[in-house]
Every structure is written in C-alpha cells, then in structure tokens.
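A.B. asks: As structure tokens, here come the structures.
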Structure I
Amino acid sequence: MNITKNSVVTLGYTLKTRTGLALEEKQVEKTTAEHPFVFIYGAGMLLPDFENNIRGKKSGDTFDFFISAEKGYGVKNDKYIMNIPIDSFKSPDGTLDLNEIRTGNMLMMNDDQGNQLQGKILEVTAVHVRMDFNHPLAGHELHFSGEVINVRSATEEELSHGHVHGPGGHHH
C-alpha cells in the first residue's frame, strides 16, 4: 500500500540539522524499527514538506530530503527573545530556584492569553531572565533520511480520535 491521506505510516528515520552556511550536520533525532515514528498521514500534524516528500512511498522505500528553515520551523525571530523580570521566577518567599533558572534550561511558561510556550534561558541577571521562545529548530535546515517500515489504512476509530491506536485498539 502506498502512503496516501488517512494512511497510518510507520517510519524509521534520522533527523539532522545545519544552520547558515555550515556544511556540518548535527543529529537531532533518530527513530528505529524497534521505536518507530507512527502517525496518520494527512492529518495536518506534520510539516507539509515532510508529508510531500514521503507521499506515494510504500513499505521498504527509503527517503532522503532536506527542508529549508523557512519551510520547516521558520527563521529565528528576534521578537521572540525577551527579558522577563527576575521577580516573575521567584517563589512567594522571594527565593529563586537556581537549579531551574539557569542558562541553557528549557522552561514551560504561559503568555498573557494563557497559551503555553517553551523558552530557553539565554541569560540570568539580577534584574531579568533573557529567554528565547523561538522553536528550538528555528533557523535550521532539516535533513531527514530513513525508511518506510509499514503503511496501512487508518481505522475509523483512529480517524475519529485523530491519532494512531496500538495493537488491540485504544481505550480512553
């Protein structure tokens, strides 16, 4: 069976990235036949260029393609880098958890509308915490290579729930 809309696709792949003019790639993620990536094709959950590059493939086919930063997770945007007052991170007793609030850590936060955002701490000063809320892969060219392990039709239950169910169905 070929990959078409509403197919359940099982892939093993490697994702590498590179930024700017660098030729060196850095491995970001790897899935295998033992721990594959399984999804419903065409459900709108993946990058459009990712789906376009595997459309029509069948079990046993391989793939190797690049997605530009612009068509992946976008280019880095300076407006998503901001200084947040240090007091926002202090507990009610005025202390700061330095295991959590330190350069390089990723934090989940909420914006003023309650949306959850993930940010990377770039700097901690006595006055503010500088955070980057760009997607971690923003500004990176994506390089996917791998193999299609299996393709099957999604069940009605999977389609109505919007996700793949394992062997024997799924119980909510």
Structure II
Amino acid sequence: MSRLIQLSDADATPAATEIFGALKSNIGMVPNLYRVLGNQPAALAATLKFGEELGKGSFDPKTREAIALTVAGANNCDYCASAHTAISKSLKVGDVEIANRLNGRSEDVKLDAILTFANAVVEKRGFVDDADLQAARAANLDDGEIVETTVNVVANILTNYVNHIAQTDIDFPVVQAQAA
C-alpha cells in the first residue's frame, strides 16, 4: 500500500483534475505515480513537462524507454521497471532486450554505449570519470547525446525516488527491477 496518497479523481484539486483529464485523453488512464505527484499539481505538471520536452530531443521513444529501464534497474524501482516494460512492449521491444536494458545493456551497439553511460551516471551519482566519457565517445556518442543521456537519467531518477518514497502501488503488470 502506498505511503503517500494516490489521489482519486474525487479527491483531486481542480489543478490536478485538469491534468488527470489530459492524461486520460492522451494515454487512457492516470498511472498511480501521477496520482501521487498530483498531491502537488505543480510537481506533476513539471514532471510531465520535463518528459514532454525530452521527447523533442534526438532520442527516439525506444531509446528513452531503454534509458528508463536501465535507471529503474540501477535504482531498483519496481514501479518504473513495470511501467517502462509495458511501454517498451507496446513499442515492440522483445523480452530478452527488455531484460538486457534493465541491466544496463543492449544488443544494439550504440544503444549499449548509451545505457552503459547512463548506468555510470546513476552508479557514480553523476561523478563519471574520464574513462566513462572516453568510452562513450569511442562508441561515437557526441556531446549532445551525452547531455541528452544524462538529462534522461535525471528525469527517471526523479520518478524512481518518488516511487521509493511513496511505495506507489504498481498498476502495470509487475516486473522486478533487478532482472536476472
């Protein structure tokens, strides 16, 4: 059971209700993470806007979801592992590749470099060393891709931490963050 309130539609403030309505129109539901964030509508709006703006970057949805899975695995966030597995499956990513991504790996060489760097950012709390940057550049990641990876990591850490604090009830098929 969640330690923070997962707002029902009836209990939401007018600001949260407006955002919940937009979510229902766009994705057909209000995930429990957003019901928790709705306790502070500005936090919910900022989180959604952050994701919306990242969607305008150079990474396609599969790459952003791969980073989300890697961060969920590194931070042991079952909620995000479950949500991003469901989204990845809707993007036609196979089970083996999803498991790889939860472990910060990919069969795709460039994506593997992105996920390796993303995992280093999480594990080293941003204090990556020269070798991490050299490895990313050796895999042909440019500075823009390194920045975009970092910012996607941070966006996912935000949701991981909210879920850790709230112990958000998982409203997707449950996936354990630490894949075997």
Structure III
Amino acid sequence: MTTIASMMGLLWVGTASAESPLRAEHFSVTLPVEVDLVGLASGLHPELTWRPFRSDGAFHVRVATGLMAGPELALVPLSFGLREVLFPRQRVRPTLGLGIQMQTFLPYGHAPKVRLDQYMELGVDVRVREGWRIAFQASPEFGWLGGFGLGMAARLGVTADLPLRL
C-alpha cells in the first residue's frame, strides 16, 4: 500500500510540476516608473503578472501596488487586472488591459481618501534580450466608488520573466 501511494504521489508530482501554471516560468515582474496626472504624482508601481494557460501565452493576470508622491499628495494604488498581449512571441508586442484599482489618496494636510477606479491600458513592450523587455503603458482611469474622478497614468519600466536570467 505504501508503494502504491508513493508511486501515485510521484506520478501526481511529476504531472503537476511539468504542466503546473504555478511554475516560475508563468510569472513576470515589472518595475515601472509611473507618472499620474492626479496631483502630478510620480513614483514606483511594481507589478507581478501571471500567465495561467501557457508560460509564453498572451493572457496575463496583473497585480500591482506602489507609491507615488507629488506636490499636492501621496498616492498608494492597489491594482488587479487582466492584460492581453498581442503577438506574444514577437519582439514588439502591443498590449491591452482592463482592471480595477483601489487608490488611497493622502493629500497633505487633509484626511486620506479611498476611491475604487476602473482602469484601462494601452501599451507596448519590446524584447531587449531573452526574458527581458522594456514596457510602456498609458492608463486612463475612471473613479466610480468613493467619489467620481478621472485620472491618467503613464508607466515606463523593465519587465523580467521568472526565473531571472542575468
């Protein structure tokens, strides 16, 4: 019985690890500098993307957070969204995205304000070497819960596929 259980465990581990969408090859990290027109804030907005179907696939799930500061306020976004990469195996790849973002506004001298936004992305990334890309996104935002608001952000960053290849 122990032999059958251990054989089944080995079979399961072998099958799951070879095809598992949780392997490092399904993830990328991006370190972008973001400029947000709300309060003219700028800062870092790091993100983690996951390709659940194929390690070189076009469908990405995006999670990001960051910190921006400007002359009027500091801003902490927490984003969750979906991104579609057109032509995922090409050197230059246009991208489209959609998601939600909880923004915490910290205006200097006033109480914090939290707003839930919907964001969209239009971008492009360019492979500079295997596993590394330069990415640019423009992202209009529409606040609809916690107060109406319009926003526009631009991000420029470096993306690395995991595991890192230096």
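A.B. asks: For which of I, II, III does Cα Rg over 2.2 N^0.38 Å, calculated from the coordinates, equal 1.29?
C.D. replies: This value belongs to structure I.
A.B. asks: Let me ask something else. Quick one: Rg and Dmax of the Cα atoms in Å, for residues 75-122 alone came out at 11.8, 39 when computed from one of I, II, III, so which one is it?
C.D. replies: I
A.B. asks: Quick check on the output: 2.2 is distance in nm of label points 7 Å out along Cα→Cβ at positions 131 and 155, derived from one of I, II, III. Which one produced it?
C.D. replies: Source structure for this number: III.
Only the coordinates and a few stated rules stand behind these numbers; no lab work does. Because the structure is a prediction, the values reported are computed rather than measured. Cβ atoms are built from the backbone, for glycine too; each structure is taken alone.
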